[in-house]
Structure formats: C-alpha cells, structure tokens
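For reference, the structures are reproduced in the following blocks.
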Structure 1
Amino acid sequence: MFLPITKEDALKRGWNELDVIFVTGDAYIDHPAFGVPLLARWLEFHGFRVGIIPQPDWRSREPFMALGRPGLFFAVSAGAMDSMVAHYTPARKLRRDDAYTPGNRHGARPNRATIIYTSRLKEAYKDVPVVIGGIEASLRRFAHYDFWEDKVRRSILFDAKADLLVYGMGERPLLELAVRLRRGEPIADVTDIRGTAYIGKDRLGTHPSPVELPSFEEVCADKAKYAAAFRILSGEQNPFAAKTVVQLHGDRRLVCNPPAMPLTERELDAVYALPFAKAPHPSYLEPVPAYEQIKSSITSHRGCFGGCAFCAITHHQGKVIQSRSERSILEEVGRLLGQRWFRGSVSDVGGPTANMYGAGCGNPQAQAVCRRESCLYPHPCRHLAVDDRRAAQLLQRVRQSPGVKNVAVSSGVRYDLLERQPGYLRELLGHHVGGLLKVAPEHLVDRVTAVMRKPGRKAFDRFLALFREESVRLGKKQYLIPYLISGHPGCTMDDMVELALALKKHHLRVEQVQDFTPTPGTLSTCIYHTGLDPFSGEGVYVPRSDREKTLQKALLLSHIPEERKNIMAALKACGREAAAAELCRGEAKGVQRAGKNYARQQNNR
C-alpha cells in the first residue's frame, strides 16, 4: 500500500490527521533509491502517520494543503538533485527534461525548490514547523558559492526561513526529531540533534568549544576567507571526531551540529526491509525515467571514501562505508522475483562506488581522530581495509539466486582499488560486464587529476593493462568506456589535447564527457570560485568562458564530424594544430588533412 498523497488516502487508513507530511520536488516512487519515500517509510515503521505531497504546484498555497495540517512538522526536500542542477546545463541553459517527473517533462518543480516550498507552507500554516533536508539543503547549509547567480549566497536556512535543517542521510536525526516533538518538546528547544543545523541569535551559544568559520560577510568580501572556511569545514566531516560548527550571518549565527553517526549493518538492513511497493504511485499515467533506470537495482551500501573534489557524495552520505548484510540483499532479490515486471535481470548491485562494499577503516582508533578528506588521495591510507572476498561472494550469491538470469554492476567502480581486489575483478569481468565496463578516470594529465583528487595516468595505464589481460584470459571481447570531465579547474586547453592523444594511443573512445558544473559544497566549486586550492593556498587556473569550455569538450569528440570546426579552433588556441593528424586519425578526415597541411607549412618555413 502506498503512503497517502490525499486526505482520502489517509482516511482509508483510518488517519484523520498525519504526524509528518513530506513535500518533495520528485514524483512519488515508492522505492528505496528515492530519499523521501525511504525516510517516510522509516518514520511509518516507527509508528508515525506519514504522507507525501509530490511535486506540488508552487504558484499557490492550496496544493500544499492537500493533506491538511500535520501534527508534528512538514519535511521539505527539493528532490534527488539540487533544483538548479536539475533545471540548467553547465552553460546555464534551461534543460528540456526532468527524469524524476512523469513523462520526463521539465517544469514540475521551481528553481530553488526548498525555499519556495517552505515559503508556501509558512503561508498556509504559519504555526507548523518546517524541516528542510535532502541534497539541496545539505550542501547549501553554510554560506556557499552559487554558480547560477555567480555570487556567494547565505545559508539556505536564512533564505528558506525553516525551523531546522537535516543534512546528510536523515534516518537518525529525523526519527529523533519526530520522537521528541511527539513527546511535546518545542522545536525551538531541539538544538542538539546530530546531523541538524539551526539559526541562533547569540554568538556562540552553549555548545562546548565550537569551531567558528569566517562569517557570511567575510566570505562574500574575500575569496581567501571563503577558501579558509572550506578548509576548516573539511576537517569537521568525520562523525567520530567532528565538533559543532558556527558561522555568523550578521547578528545571527548558523549552528551546525556534528554529522549523524553512520547506521550499523543491522539498522541499514532494517531500512531496506521496509515494505516498498517498488513502483511509481498508481496515479501516474506516464513512465518516470529515473524509476525505469533503477527499478531492478539493489543498493548494497552507502558512503564513499574516494573524496573526489567535484563529487558531493562524500559530503552528503559520508566517507564511512555502511554495508548491508548479504542476507538482507538476497532477501531483496527474492522480493524482486515477486514483481510482475521482473524478468530475471538485476540491473545493478552496488552503491556510490560498487567495489567499496564491505570496505572501510581497519583501525577504529585511527578512525576516531581521522581528518583526511579521502582514504585514497594522495595515496591510499595504511589503515584502509579493502579485502574483496565479501564483495566478490555477494555478486556470486546474487547471480546464483533462483530466478536470476543475469546481474550487472552499473554503479561506478574505483579502478585503482581493483588492483588490490583480484577476486572482485575476476567476478566482475567474468560475469557482470556486458562487453563494456565503464570507469571514470575523469582525466589523464597528472596535474589535473591532482586538482580533482583522482589517481593519475600511471594508475589508469596499469588498470587498462590488467583489464585487457584478464579479458583475454577469460576469452571475452570486452571494452573499457572512460567517463571524463572537461573544463575542470586546473585544466588548460593543452591538458585536454594531451588527454585526447592519450585516449587515441590507448584506442579508447569516450561515451560521455561531462562539462564541469560548480555544484554547491564541493572542493572543485570552492576552487572555481576562488581560484585557490584551499589547502595549499596556491593559485589554480580556472577555465571560465563558455567558449573555452565548449572547445575543451570538443577535443574528446573527434569521432563526431560536427565537432571538426571546434576541434581545429581548440588546437589553434593552444598552438597544437600539428596534433590534428594524430588526434583525428581514421575519423574526421577533414580535420586530419588540416593538421597535415599545418605540419607541412611548418616544415617549409
């Protein structure tokens, strides 16, 4: 049975009033891959009456009153993506689709959805607490650079005027909040829940030894102060060691409590055992693309210790890997078999990084004081335990389950970890790659990968050789598909030429090139805004113009005839016209010819 989205739905359950009402920018898909339904089911499991208002029309307050007044609070999320990322391309052009909306239609949620939704709820019910969360609220909880306005905005709590912000994975803080409010505690007095932030009036409050960031006014006026704030905050991400963090905004202060503690295996198993319908709400008449992509997938764990500079996962899910038990995962596979649409193909068994299942810190004492942003960069931590027997056995057990015909691993994998995971690599290549393995080196020039906090060229070369050797041993024709980023801070046009030539040398053709987007809260965005590495203080080159970013991306697309003009413009811009003959060999003959002509002219001078 789906959770209520109308008063009639609630009455059918015998509920005259709901305790908590979620408002979300996504369609209601009752599947654990979607954050709001997962948290709603979690509260329901603990005895709360919960409903969901999905994608309300924000132009008036009436749609926000569809379920009436909740007894405890409204819980607001922009959805699975920051609403500005969902709406605009890296060139700030309006997108035409939205995978989280029935029919893939754009326009079902507003810009800055968290702020707009909260405003409408306060208009409808002034005295009902509003709690904001999700990735948009989490990564905008401090003063942050906003790419779409090209300025530093204050904490989203001040703009939304919400009563509380829940950041990160919300099971613990949201449940504790609901329990305390049900006991009659006013939300204004709830100031000590881990994984929450709130607005206070005095400077430091009663929190013992808080860490104070440069103020909103300081980080707006001084980019070095902005970089310093990021550096300080990065040291307070470990839930075992973090302190309360304070940032002044005028005469008020943002108070951010330490992150929530990770869920135990037993707790995570309980979350994924909840009675999800694993389907879109039956009121939808059109398919929801995001659901079609993940409906037969299995989440084996959460968290990522990679610490890539451009990625928000570590900032939202944390770097502590929280893995489900094998029993829990196999039980979910069994429930998939009961779905009428399931034909035996599991589309994914993984998480943010598939081969981190079962991995983590092997030294609890070291973990309790750790301040590293990444367990892999600049070199793997000596305490990192990546024994792959558990992960390899999981894949084997899932593919051997009765009724399962094939199992894919479509989550990303860390290829630099696979060097230390021979059992997982054999299982992966032998049974879970349909001819193509997607990996994300993002770049192959060392000075750029250093800014990205990614492994460099040598690590990729070693893995590529390992991948090809293992494929030959298995007697399989398998190919590697690299995912890459153009226009990232630290990357020049010349670096992109070197990357393109490296791909050509290895006979690799890209499937996807992501133009870098400065999303809130990440290290790469801090560097983009300030032009500084916040840890070293050194200046970093930043490609900013749309023209340069277009040309950088074109250099990796030499197999597309329409990109010939841009490729030659890019090569000319960095004085590398002679590279056209090699770069476009066997593909864009017009560009190849232009490169040869340029080389001949140089020789005749």
Structure 2
Amino acid sequence: MAEQSKIRTFSRLLKFLRPHWRSVSVGISALVCVTMLELIPPLAWRKIVDDLLVPDSITPASERLQALSLIAVGLLVLHIAIAGFSRTRAFVMHILGEKFILDLRRMIYSHLQKLSLTFFETRQTGEVMSRVTNDSEVVEEFVTHAADTLIADALKVAAIVVILFRLSAPLAMVTMIPVPILGLIVFKYSRKVRKNYRLSRERLGDMNARLQDNLSGIRVIKSFAREEHEYQRFSREAEDYYRMRVEIIRMWTSFFPVTQLVVMLGMVAMWWFGGRLVILHPEKIGLGTVVAFVGYIGMFYQPVANIARINDTIQRALAAADRIFEVLDTEPDLTDALGAVEMPPVKGSVTLEDVHFRYATGEEVLSGINVHCEPGQIVALVGRSGAGKTSIVNLIPRFYDPSQGRILIDGVDIRTVKQQSLRAQIGIVLQDTFLFNGTIRENIAYGRLDATEEEIVTAARAANADSFIRELPQGYDTEVGERGIKLSGGQKQRTAIARAVLADPRILILDEATSSVDSESEYLIHRAMDHLMRGRTTFVIAHRLSTVRHADLIVTLESGRIVEVGDHKSLLEREGIYSQMYDAQYRLDGELM
C-alpha cells in the first residue's frame, strides 16, 4: 500500500508538469546533449594514450603532436558546448521550478478560499501556512533537481553500459558488480526515510503553528507574564523537530558514505582486474582502454550515486506533496448546488423555518428555530452565552448549513443560490473586529473595492469614524498594523462599521458590534447605527439589552430554542426570561453607578 501511495503521489506531481511541457522538453533536451557530449572525452583519452603517447609508435612525432593538438582543440570546443547546454538546462529548469511553485501556491490558496469554515476551525493557522510555504518549496526541488535528471541519468547509464561492453566485456562485468549492492541499499534507505521526512514536515508545521499562535497572542502572553511558559512550549515543539531532523541526518550520513564506499570498491576492482589484463594480455587490452574505463566508471557511478541523492530529494518532495494533496483533496463542506443561480437583488425579508443545527461533533446547538422578519426590520437576538445567537447569524450568510429546516431570503432558499452572490449582499460586523495590515483607507475600501475617495469618507462619517481618522498623523493613510493593533478597540470597531457601510448591504449582521468600545464611542456608534439600519434588515446580537430596546423584534433564546418573541415592552410585561435578564442588568448598572 505504501508503494502504491508513493507511485500515486509521484504521478500526480508529474501531472503538474504537463502545462510546462515546452520548458521540460528544453531542459531535458539540453541535459541529454550534455549527457551525450560527456561520453566523448574518455574515447579521446583512449586514443591519446594508445595511439599518441606510446613510445614505440611508428607514427612520426610531428604527426602525433599535430593529432594531439587537434584532439585538444576538439575537447576544448566540446567542453564549451557542454557548459552552454548546462547553463541552458540550469536556467530553464530553475525558472520552471519557480513557475511551478508559483502555480502550486496559487492552487493551494485558491482551494483554501473555497473550503468551509469548519476546515479552519479544526486546524491551526501556522500549520496550514506551512503547507503553502515550506512544503511547496520542498516540492519545487523535485522539479529543479530531479525531474529531468532521472531521465538523463537513465540514458547516460544505458549508453555507458553499451560502450563499456564494446571496449571490454570482461572488465565491464567487473565494473557492474557494485550495481545490485547499491540498488539494495537505495531500496532499503528509501523505505525508511520517507516516513521520517513526512513526520519531520508535520513537526515543522506544529512548530510554525505554535510560533504563529504565540505571535498573535503576544499581548496576552505579556499580560500574564507567561513568556517563560510559552518559551518552554515552543522549545518542546522545536526539539521534536530537531530530533526528527537528527534522525534523518543519522540515516543519510550513514547512507551516502556507504554508497561511496561501494563505488570505490568497484573502482579498485576495475583497476586491479584491468591492470592484470594489461600486464598479462597486452594484445587484448591496452592501457588507453583502462584509462577510458576510469573516465566512464566515474560517469557511470555518478548517476548511480545520483539515484541516492535524487531519491533523497524525491522522498522529501513526496512527503511534502502528500501534505499538500491532503489540502487539495479536502472537499468543502458547503458547495453551490448544481444549477445554483445568482442571488437577485435582496429586499430584506428573512425567514428561518424549523431550523436545527448541529456541529460536526454531533452536538445540537439550535432546535426548531422559526423566525420571520420583514424588510427593514431590526431583529435582536438575546440570551445567555451559548444560547445559539451567533449560530443563527452564521447560518444566514450560509457559513454553515442547517441540519434540518431551511432559510429563505425574499422567499428564496439560500441553498439554491451561489454563495458569493448571497454574501455580497450581507454586511457583517463581528465582535472580534478584524482589520488587515494596511491603511485605514484600504480597510474601509475592502467593503467595496471600486469605491471612490468621497464614498470612503462618507462611509467613515456614517460610522462616526472620520473625526478620529483625520486626527491621526497620516489620516486615512495611517497604517493600522496587524489585526489593527495600532488602533483602540473603539477605533477598530468604527473602522469595521465603515467597511460594512460602504458595502451598502440590504441585510446587516451586528454581532456584539459595540461590545469593545467605551461609552462615548458607543454613543457615537449608536447614532450612526440608527441611520445605517434605516431601510435595512438588521440582526443584532447584544448582551447589553439596553441597546436593543428599539428593535422591532426581540428573539430570546435559551439552550438553542426560542423561548420568547416580541418587542421590548411586551417582553417586559410578560415577566419571562428577557424581563429577568433586563432587570438583572439594570440593577447591575445601578450598582456600578
């Protein structure tokens, strides 16, 4: 099974080279030319030794000198040609390698964009990044150093075997003795090393994941003075990778010297046997033939030794390719249905019909949810933590599919339309505000990439963000840093709201949109929200119930079920869960004041 898996992975790698067959052909042709030209010098050496350097030759010295000069010039031209073809091969194949890794990274990234949120929720970001960067670089070595070399080396070995047997069959037989020994060594080595290479790639991914996690959470680490704790955790990941690399080094530092020893034993055997033939039977074999054998043996064992080196490259590439193909073979949990159409311009009617939802683990988080809101209405989802509020708003843009029931927008089942066309008409402001590492202008314009400067500023004003932006040193060109670290919580939130305003969605989702701002910022945002929500269907999640008193519909959730529905006044009069939660917060606010 392991060998079949290896063959399948190798075949898939070769398929990636098909679009680049012209470059591959040029690279292989250049290498074949180098290979064929390199076979000529030993024959020239044989000619020089046997016909030109022998002291008892009847050919005049002047003619031998002239022939020697011609051969020397020919060898010079030959090596210039070899250098030219070698340069062509190296240039073409290395450029191809870079193009290959570019295409591979694009393919991985494109596929990652198509995968559902559950894929990223079950994997660490650093580990996924390792597959896009580190693993793809290892696969690139296969293209640059292995793909065409395998073909050229096989051709070289075949040609040299023919030449050696034509020069001297007995001496050629002696030369072949180490070959099966080398083959056995390579076979055993390759079976062991690929598993270790695979494990080392996984250890590297774990280490990168730990590093990415720690750098993202550096404030928390420093806040709790956990530098030493995190150092120890990272150190353990690094040591695991180190130990795996040491095991691989132990294997190949044992493997390569052994192969070199076997090659040298073959060289010694050739000199011993060839020398005896020259001494005992000079009429059958000349010294020049032995010299030619020396040249050919170097070239013969070079591809055989290359098999070990290339095999090492291939094993690392196959281990990395397996990890890449795992990503490429992962199917998204959510796909557009066959015949899915573009979502028509949304008016804003949203209906949840008997919606149930389970996580992949089987845990049910929503049960029998029925909600209907008309265009332009504000729907507040309230309840204790874990009641299912965020799960509902994640179903509306179809980040997940309900396990039962359906969601309709303007009477259209959202599973029948293309996901991108649906989400393009829904604006979302999350509790955990995320800004990209760039300028404020770029982050706001993310809501609509073709927005004009005037539209960006208008959106910022609507979110009450324009005033603080203009007070910054570079205004709208101010860099916000990774995840917006250079801005305060309120500034980040207002920037994110401006981004949603610019998108001009018909449906708006505010998930704790004012949870991380101060009272002044909250006041400014709520003023902007009153204007923003007008004419839009808005779903609001808020723990602070005072912020949703003016909602048209308040849906109270408990353990994944709807327990109360109504407006603020009617729910207070009912004296149910909502009334209890509101009274508790009112008393708490009074105590804090």
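Values in this text are rule-based calculations from the coordinates and carry no lab data. Being a predicted model, the structure only gives us computed values, none of them experimental. Cβ atoms are built from the backbone, for glycine too; each structure is taken alone.
Given a computed value of 3, 12, 17, 18, 14, 11, 9, 7, 5, 3, 1, 0, 0 for P(r) over Cα pairs in 10 Å bins from 0, in percent, which structure among 1, 2 does it belong to? Going through each structure in turn, the value belongs to 2.
Looking just at mean count of other Cβ atoms within 10 Å over residues 72-79, which of the labels 1, 2 belongs to the structure with the highest value?
Numbers: 1: 27.2; 2: 12.4.
Evaluating mean count of other Cβ atoms within 10 Å over residues 72-79 on every structure, the highest lands on 1.
For the set 1, 2, ranking by volume of the Cα convex hull per residue in Å³, for residues 80-279 alone places 2 highest.
Once relative contact order in percent (Cα under 8 Å, 6 or more apart) is calculated for all of 1, 2, which comes out largest? Top value of relative contact order in percent (Cα under 8 Å, 6 or more apart) goes to structure 2.
Can you tell which of 1, 2 yields 1.7 when distance in nm of label points 7 Å out along Cα→Cβ at positions 408 and 440 is derived from it? Present the calculation step by step, with values, prior to reporting the outcome.
Numbers: 1: 1.7; 2: 4.4.
Answer by label: 1.
When helix-only ellipticity at 222 nm (-39500 (n - 2.57) for each DSSP H run of 4 or more, over all residues; to 500) is computed across structures 1, 2, the figure -21000 traces back to 2.
State the single structure among 1, 2 that was used to calculate FRET efficiency 1/(1 + (r/R0)^6) of positions 296 and 456 (r between Cβ atoms, R0 = 30 Å, to 0.05), giving 0.25. Mind showing how you got there, number by number?
Values: 1: 0.25; 2: 0.00.
The correct label is 1.
By the measure Kirkwood radius over Cα pairs in Å, for residues 184-399 alone, tell me the structure among 1, 2 with the highest figure.
Numbers: 1: 20.2; 2: 25.1.
Top value of Kirkwood radius over Cα pairs in Å, for residues 184-399 alone, among 1, 2, belongs to structure 2.
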